[in-house]
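Below: a set of structures, written as structure tokens.
Any read-out appearing in this document is the output of simple, stated calculations on the displayed coordinates, not a laboratory observation. All values derive from a computational prediction rather than experimental measurement. Cβ atoms are built from the backbone, for glycine too; each structure is taken alone.
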Structure 1
Amino acid sequence: MEIFLILFFVILFIIIATVKFKVHPVFSLVIAALITGGLLGKESGIIVGAITEGFGKTLSAIGLIIAFGTVIGAFLERTGGTKVIADSVLKWIGLKRSPLAMNITGFVISIPVFCDSGFIILSSLNKALSKKTGLPVLLFAVSLATGLYTAHVFIPPTPGPLAAAAVLEADLGLVFLFGMLVAIPVSLVGYLWARFAGKSIAHHIEEDDFDELPGKETPPPKTPGYKVTTISAFLPLVIPITFIALKSIVNYPTHPFGEGTIYSILNFVGDPTISLLIGALLAFNIGRKASLDERSKWVITALKDAGSIILITGAGGAFGNVLRQADIAGLINLDAQMVQGGILVAFGIAAILKTAQGSSTVSIITTAAIMAPLLVSLGLDSAMGKTLTVLAIGAGAMTVSHINDSYFWVVTQFSKMNVKTALRSFTTATFLQGITALIIILIIQAISG
């Protein structure tokens, strides 16, 4: 019972520190690790050693991957590659199904680009489509927002699921493959709710321009057109994802591609670090017409953005390693048959953290750190168990987005929705998406045995 009280206290500390006192997650997670080690009676030297070891081990697995992924997103943003992707999806799906096209566009773009940035970039397209089709802006806004949000919590190389996979030592290829299996229907649930909300929920559009609204987010600076082709826009996304997935396939116990040259090549290029490096090089090609100074600035800005996520991920790894060193799983003495219960625990902790402090990424990383030492006790230490745990954490981390989430305010302000309408439309959508994801994960778990 004592260990549960310690965990409750530590989670409460993280929530209060980040929400009330605005402590950066890097500090709150490291302090939480120190508190946990102290309350569990560990010597100071062991606690510090566990923190530094966990931090370093996590960063060695994830640092370069996040950095390269952020660079890909930056080049797609700055060159207009995201708009090219959006236009392509709209062309394939058709104007009549343009809300679905926006949902799919958001899903694709959020794989390398943060959902906040993706919504800012594409919000003007929402308004244009609304005028062209006569459908309410709310329908397009919620469709886009939920598509962006889905990939943000489920699909690597988005930082959250990428970090959780690193902390839990899950196979990134399996996380991607099963993440897609979960994320596609979850994204469609967001689209279906958007259609319902667009017809049934009264929404409010401000009369004045967005520039006059207080507390607005500043969109990325506009850049000259670089004539990005559809193929060049998609390649930095498709190639790394394909290689990562192929690596998982070639390493399947039956070795479908044999164990010769093809296996060696795919095993090398499918390593997430190499795959994302290739993606970054392909992204450089998109911006080849920009000046060297411009491209250098894009890279520097992207790496600055990546730095914060990398540090938070490392702090989460440090926290998790302290829990491992304390043998928290043995202290809790959970039944190894509680596999479904373990999935629900992962979902529940992530949902509580997300709802309380607002950041999906912080929720994912913190929950992964808590769950890592419990995997064996919960019977989730297999490759599939770790994969489903990552996805359950992602499902919890999207349940729900509301007024303490920066993304909530990006969606409301750039769509000019009032708070009441946003809570009824977008926030409700995130709740339905999270519950749908949990149900799908439990079904996959039951089928996989």
Structure 2
Amino acid sequence: MKPFTQKTVALSRLHLDSRNPRHDAIEDEPLIIAQLVKGEQILPLAEDICKRGLSPLERLAAIPHPTLSDHFVMVEGNRRLCSLKLLRDPAKAPASDRKAFKKLADHKPPLPRSLEVAVFPSRDLANQWIALKHGGQQGGVGIKNWTASQSSRFKSGLDNISKPNSLALAVLDYAVDAGLLTIDQRNNVALTTVTRYLTNPVVRSALGLVSPSEFLINVHKSDFDSAISRFLEDVLSGQVHSRSKASERAEYGRGLIASGISPESTLPDSYSPLGNFSSPSHAASENNSTDINDSVVRRNNRSPDLGKTVVRSGYAVHVSDRKTKLIFDELRHIDASKFTFAASALLRLFMERVCRAYAKRQGLGDTGDLSAVIGRCANYMESKAGASKSVFQVWRTLSSNPTHYLSPGTLGTYIHGGTTPALVDLRRGWGDLEDGFTLMLEAIR
């Protein structure tokens, strides 16, 4: 006997199932409607049906009505049937929801008067398929829901819109293909953890990744494989976890650099590691006599903040105090890719001299803890100097957040060797602080 027949059935001949597992057994259809509307989000579904129609991927199923000839009871698709009935006749909705359904019905597009339904001769025959759909994976024969990674991968491909998880997914897929991770290990990696770390510029820099969204590297593929393998080992071991703070993630990246796990050198151009080659520079060296080391840029001269100095090229400001100017000139010209500790010490000293001089000039009190002095300067910038929000807020953050990567305390730990500074942090920090430095220096001329 054929398990079902496909029929086109008028909506008026389709009835809601009194034995629907979504609610207790109810014989009265108005009570079934009230229960579904109350507990099964019928209104949002009705709104979506008005916008997009019924999903072509979902089949409806019914069985013959026990007493009415040529009528059918819906055994799969009761939420959809309920939505259509209420869009056709909002008066059937519970009183509290009637107005919302009437509003939808007044503006709805043309809706079907009949539905394509798989009609099973009995409930038992239908149930074996219903159980397959709603009973979980069942060893692989049922519907297998997407994992978080698979769901994110699908979403990242919608309209080619870049999503926060896209880089993490690409790296994990690459690691499996390159034999750096087994499938079982891949399934145990928390996608959110990898995403959070790879959105941190210091971690990306330490691994050799040059973009927050595209899978591009600027180091030799073998060096990248070694660094990313260590990172993934730390994820699997729990040393790297999603509960970390931004400052902790940055510190982890600095640790990779300090321990020598990070690639020692970078290449002049970025490339995708997905090709069948070790790196562009390796290929290039086969075609010319130029030594590969001639085109290598040291680690700290890395995208997205290219350059060897903390102060950006072209920045000009008048510094009237002689000692402060000497410090600034050294900070401006020092090769921070080689002397990062010295550059961080100069930056902190410059920050301290400028802020204390500004606080003294404005009568804010220039002595005591530097963080407190910076906070008073930030408040004055906001209330008296007319600084933009982006200017005074970043300085206030330095005052209030001791773990900020450019707070006086953090710069102090760099100076004393407690942690390792990264040029990418110093350069980005200068970009954030530059307008504040300019405002203060102009005020103390």
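Out of 1, 2, which has the highest value for distance in nm of label points 7 Å out along Cα→Cβ at positions 31 and 111?
Top value of distance in nm of label points 7 Å out along Cα→Cβ at positions 31 and 111 goes to structure 1.
Another question about this same structure. In terms of relative contact order in percent (Cα under 8 Å, 6 or more apart), which of structures 1, 2 is highest?
1
Here Cα extents along the principal axes in Å was calculated and came to 63, 56, 46; which of the structures 1, 2 was it taken from?
Considering all the candidates, the number was obtained from 1.
Suppose you compute distance in nm of label points 7 Å out along Cα→Cβ at positions 263 and 423 for every structure in 1, 2: which one lands on 1.5?
2
Which structure, out of 1, 2, was Rg and Dmax of the Cα atoms in Å, for residues 79-246 alone calculated from, if the result is 16.6, 51?
Derived from the structure labelled 1.
Tell me which structure, out of 1, 2, gives 2.8 once distance in nm of label points 7 Å out along Cα→Cβ at positions 271 and 311 is calculated.
Derived from 1, not from the others.
Moving on to the next point. Given a value of -15500 for helix-only ellipticity at 222 nm (-39500 (n - 2.57) for each DSSP H run of 4 or more, over all residues; to 500), calculated from one of 1, 2, which structure does it belong to?
2
Turning to a different aspect of this structure: To which of 1, 2 does the computed value 48 (percent of Cα pairs over 20 Å apart, for residues 47-118 alone) belong?
It traces back to 1.
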